[in-house]
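Novice: See the structures that follow.
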Structure I
Amino acid sequence: MDVSIDEGSAIPVYRQLVKQVVRAVGEGSLRPGDPLPTIRQLASDLDVTPATVSKVYQILEGAGIIATAGRRGTFVHGEASANVGRFLSREMEIRFREFVDEQLQAGVAFADLKRFVNKELSDSNRRNT
């Protein structure tokens with residue numbers, strides 16, 4: 001499994017790792033049944049705490065992207081590809097809701113926030129078409 005950490009990123013390490021595994025499954029470079037390193041091995045390879053890797057594995061297992069098979073190890077879940085879309089949608093909803101709540105609590109007017117979001121969506125659509 002090819003994952004790395006960007007030490008300069010504002011994104012927490014565990015989220016960087018979750019994102020990379022989800023992307024690898026979505027792109028097909030990690031396939032159902034593929035083994036993942038043990039928590040200790042991945043923590044050692046990345047020079048992070050085992051607790052960080054454990055958190056990553058718990059999130060991914062809860063999303064149905066990986067499965068732990070006791071002593072046999074941890075593997076990409078058989079339904080991982082189907083579960084990636086649901087996971088990404090749920091994550092987007094959570095992060096967007098947090099963003100909206102933060103902006104409103106900071107005093108941004110609802111109408112201004114709505115204009116900003118619509119503009120960004122429109123600009124993004126133009127850039128990506």
Structure II
Amino acid sequence: MKIHHIAIICSDYQISKEFYTEILGLNIIREIYREERESYKLDLAIGEDYIIELFSFPNPPKRPSRPESCGLRHLAFAVENVEQKRKELLEKGLDCEEIRIDEFTDKKFFFTTDPDDLPLEFYEM
């Protein structure tokens with residue numbers, strides 16, 4: 001078994017589309033507008049690997065994020081160079097936490113957020 005994809009509902013489709021494609025660099029597989037639902041569905045990939053379904057819906061409720069709430073905590077992306085990825089994201093205007101070291105693996109990681117405050121982790125391979 002493996003993960004097929006992760007579904008994310010965003011509050012502003014154009015802002016989130018730009019974030020995931022232009023800032024994070026995910027590739028668009030397909031984009032569909034579902035008129036009956038007033039909803040976009042954007043399928044995104046890292047390289048050739050399908051990874052995220054980005055949805056828009058009219059007036060979605062805000063996601064509880066902090067303090068910690070039940071449900072999805074964050075998405076984590078594996079990167080070869082944590083320092084370089086953080087530098088790239090800072091240059092694109094993102095607010096990134098300082099790099100930390102995982103006490104169990106000794107790997108570097110840091111967090112930032114998407115436009116809807118969904119925590120995103122970048123973790124050293």
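Derivation of every value follows stated rules applied to the coordinates shown; laboratory data play no part. These numbers come from a predicted model, not from an experiment. Cβ atoms are built from the backbone, for glycine too; each structure is taken alone.
Novice: Quick check: 1.7 is what I get for distance in nm of label points 7 Å out along Cα→Cβ at positions 10 and 34, calculated from one of I, II. Which structure matches?
Specialist: On the way: I: 3.1; II: 1.7.
Of the options listed, only II reproduces it.
Novice: Now a separate question. Assuming 16.6 is Kirkwood radius over Cα pairs in Å as calculated from a single structure, say which of I, II it is.
Specialist: Details: I: 16.6; II: 15.6.
Structure I accounts for this read-out.
Novice: Can you spot which of I, II the value 1.00 was calculated from, given it is FRET efficiency 1/(1 + (r/R0)^6) of positions 74 and 114 (r between Cβ atoms, R0 = 25 Å, to 0.05)? Intermediate results must be reported in sequence, preceding the final value.
Specialist: Working: I: 0.05; II: 1.00.
Considering all the candidates, the number was obtained from II.
Novice: From which structure (I, II) was helix-only ellipticity at 222 nm (-39500 (n - 2.57) for each DSSP H run of 4 or more, over all residues; to 500) calculated, if the value obtained is -20500?
Specialist: Working: I: -20500; II: -3500.
Checking each candidate, the match is I.
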